Structure 1
Amino acid sequence: MSEKKNFVLVDKKGNDLEPIQLFSGRQPRQAALKVANRGVKDIRLRERGTNKIHVFTGSKKTVDAPKNRPDWLPAKISKPFVKKVGIERKE
């Protein structure tokens, strides 16, 4: 089983956003889904300890809840969606 990695949300210039927003996940997509759930559309995550910046586009849509949902879960839920655009290298 792979270890969880930490990803920092960065701006278009590659600078860490203040205050530092840290997201963790086994893969970059997992962290990007967490960011998209907060409503961010242009997602750029720098993997801590490396110079890789993972670039995603994200959205959040309202969908029907599953049929076997628990009673406390509403009929409509918001679900994040992401699509990987590519990887950039920070110099």
Structure 2
Amino acid sequence: MFMGCLNKGKKLDGYLSNNLFEPRSLVSRHDELASEMIRRGYNHKSPISLDDGIVLSEQKINPIISQMDLLSRCAACKKRWEEKCG
């Protein structure tokens, strides 16, 4: 998702200001997801490359804010979380 936004020239300022995006881990997270897709038999056709112009800040994800954001966006995730932890 984030790489697609960057490739299209979209800004990620909202994700950064809300501590929902960690730029330095973008490549490693992409590679992990691609490996899992291949392991499951899917075709992976979106290699990642970063332009020299993209600045990768040291921003870190806040796990509590990230969880709250996920639960507010996905009713199924919220239901599973409430059943397991709530």
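Every number in this text was worked out from the coordinates using simple rules, so none of it is lab data. As the structure is a prediction and not an experimental result, all values here were calculated from the model. Cβ atoms are built from the backbone, for glycine too; each structure is taken alone.
Structure notes:
- Structure from which 2.6 was derived, distance in nm of label points 7 Å out along Cα→Cβ at positions 47 and 63, options 1, 2: 1
- Origin of the value -15500, where helix-only ellipticity at 222 nm (-39500 (n - 2.57) for each DSSP H run of 4 or more, over all residues; to 500) was derived from one of 1, 2: 2
- Among 1, 2, structure where Cα extents along the principal axes in Å as derived comes to 44, 36, 20: 2
- Distance in nm of label points 7 Å out along Cα→Cβ at positions 15 and 71 - structure with the largest value, from 1, 2: 1
- With relative contact order in percent (Cα under 8 Å, 6 or more apart) derived as 33, matching label from 1, 2: 2
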